[in-house]
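Have a look at these structures, which come just after this line.
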Structure 1
Amino acid sequence: MKLGTSLKSVYAVDDPRVGARHMIERARASYDAGFDSLFVGDHHATPIPYYQNVPILGRLLAEWHERTAGVLMLLPLWHPVLAAEQLGTLAAIHDGPFVLQCALGGGADQFAAMGAELKQRPSRFEAALDIIRRLLAGETVDTDGPYGRVQARIAPVPAEPVAVWIGASADKAVDRAARLGDGYLVGPEATPAEVAQLVALYRERCAAHGRAAGTIGVRRDVHVGADEADAERVAGPIVRGGYRGFSADAPVWGSVASVADALAPMRELGVTDVIVRHLVDDQREVLGSIERLAEVRRLIAS
């Protein structure tokens with residue numbers, strides 16, 4: 001079971017250069033800690049600095065070599081030709097495997113700002129994914145659909161195939177991931193019991209579609225302290241304060257040993273990749289947690 005990271009992209013800072021520097025430092029530390037993959041997320045029209053996925057990953061790839069990297073795209077918010085062009089360029093910059101994580105997205109304000117309709121999310125998602133895949137394969141696309149008439153080809157195209165991981169939690173969306181994805185991604189809000197249910201559903205839907213299960217990734221929001229008391233000092237108040245509206249069972253925090261014990265059972269579910277994001281903001285604490293995750297990774301592997 002591999003251990004990757006999805007870097008936090010939103011930073012409440014007065015100088016926007018500080019947030020960008022924090023992301024660069026976290027990427028560099030994650031690489032040094034031996035993480036297997038690096039991802040950044042997707043959100044739009046935010047009131048505080050959110051570092052957009054394409055330009056920031058282009059910079060982060062200077063710190064990340066040969067190992068898997070990728071972006072999350074909320075596909076209904078992207079025109080598929082633009083998305084494919086950006087993905088083709090990022091894959092050309094990178095010297096390792098590239099992954100497109102994608103999902104339906106949500107939030108009326110975000111959709112309104114991007115000129116998209118929430119009720120059209122499923123049809124726009126499937127149409128966009130089909131067009132993106134065909135363009136990345138070097139095809140000339142000529143089609144009608146939710147994006148209007150699309151007549152395009154792109155260059156550069158990736159030197160090797162871009163894998164597609166689809167994030168989902170609703171039954172229909174999990175079925176879509178099984179039907180269309182190269183992999184499935186469980187969100188960080190899922191409790192351990194919900195992770196088990198979602199993974200089982202995904203595997204069942206893959207079988208129903210006559211497809212082998214692909215990559216199974218699980219996002220976890222984490223903090224690894226120097227010991228249990230240190231983890232309690234840093235993360236305890238954040239989790240008990242209602243972190244992101246999640247159940248207190250969803251985040252993973254504690255000492256190296258306790259975090260490894262919490263993550264290791266996912267291997268038995270068939271999870272192939274655990275993707276961590278840090279639940280605290282303080283940069284010094286995050287960098288310390290990343291360094292300790294190297295030992296968590298070693299314990300899980302052993």
Structure 2
Amino acid sequence: MKQIFATALALIAFVYAAEATDLNMARIDELTGLKGKMNEKEGVYKVTFPRNDVKVVVDGWTMPPFMGLGTWAAFTPAKDGAMVMGDTVLFEDEVNAAMSAALDNGLNVTALHNHFFFDHPKVYFMHIEGEGAVDKLAGAVRKVYDATKQVRAASPNPKDSFGAARLPEKSSITAAPLNEIFGAQGESKDGMVKFTFGRPATMHGVNIGKDMGVNTWAAFAGSDDNAVVDGDFAVTEDELQPVLKSLLKDKINIVAIHQHMTHEQPRMMFFHYWGRGSAKDLAQAVKGGTLVGGLLKVSSPIP
């Protein structure tokens with residue numbers, strides 16, 4: 001039995017190695033601007049570089065990039081040419097430029113989250129995925145990296161705000177125009193307005209929906225002309241990329257992408273966002289995302 005198992009492993013390794021020869025490693029190096037390394041056993045060619053251009057302090061300790069500040073992209077042969085997966089180390093003011101570069105060049109963004117507490121400046125990690133021709137994938141990865149470099153070239157030190165005008169101390173959002181945009185009655189409190197749309201799902205055979213956490217919401221504060229919107233989208237895996245593209249197109253910042261549950265059906269992804277502008281423009285941007293994802297067709301507003 002051990003001999004059979006060993007033979008099977010050797011065969012798998014041989015297949016990986018044979019397929020790996022289909023990867024144009026020199027071309028990947030050329031297009032990404034990095035020197036990669038081949039894992040012959042897995043048939044994966046991986047490029048990586050440390051984020052050592054900005055000093056990161058975690059809980060009072062200056063963190064060496066070796067301890068988890070490495071950006072990488074890994075390529076492996078696939079039916080349509082290759083698959084790439086990667087993780088990109090980003091600072092807050094780089095996230096939306098890098099995400100836009102990924103989506104605009106055919107990559108999928110599958111997660112955005114933090115790895116640390118008490119880090120200065122705050123560090124985020126954006127996961128990417130794509131399939132297709134090696135040239136296309138490697139070129140897209142380079143566009144993501146170049147987008148972060150452009151941000152740092154303009155401002156060597158990561159920014160600590162979006163740079164928008166200060167919000168008024170007291171909110172005074174007019175609910176009626178937003179109610180009309182969303183086709184629903186928002187919840188009002190102290191000059192703020194919030195809309196919540198639930199959608200059906202199941203978890204361990206139990207029906208779950210809006211009040212159990214499967215919901216898309218948008219909350220508005222400030223004034224009609226100087227407002228902020230923040231919220232969360234609940235989307236299926238197939239809806240995630242088009243809805244991200246829609247909100248980014250309308251200058252809404254994506255601040256997190258992750259899951260909230262396990263074993264739910266359909267599988268739901270959640271992404272959080274933050275936008276500044278007039279209340280009407282922000283509401284139209286958020287509604288645009290719900291329309292692209294078809295969310296309003298499957299969602300129910302709050303009473």
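Please treat every number below as a calculation from the coordinates, not as lab data. It should be emphasised that the depicted structure is a prediction, and the values quoted were computed from it without experimental measurement. Cβ atoms are built from the backbone, for glycine too; each structure is taken alone.
Computed values, structure above
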{"quantity": "Highest-scoring label, criterion being distance in nm of label points 7 Å out along Cα→Cβ at positions 173 and 261, among 1, 2", "calculated": "1"}
{"quantity": "For 1.1 (distance in nm of label points 7 Å out along Cα→Cβ at positions 221 and 245, calculated) the corresponding structure among 1, 2", "calculated": "1"}
{"quantity": "Source structure (of 1, 2) for percent of Cα pairs over 23 Å apart, computed value 63", "calculated": "2"}
{"quantity": "Top of 1, 2 by relative contact order in percent (Cα under 8 Å, 6 or more apart), largest first", "calculated": "1"}
{"quantity": "Structures 1, 2, by distance in nm of label points 7 Å out along Cα→Cβ at positions 205 and 229: label with the highest value", "calculated": "1"}
{"quantity": "Origin of the value -10000, where helix-only ellipticity at 222 nm (-39500 (n - 2.57) for each DSSP H run of 4 or more, over all residues; to 500) was derived from one of 1, 2", "calculated": "2"}
{"quantity": "Identity of the structure behind 18.9 (criterion: mean count of other Cβ atoms within 10 Å over residues 125-132, calculated), options 1, 2", "calculated": "2"}
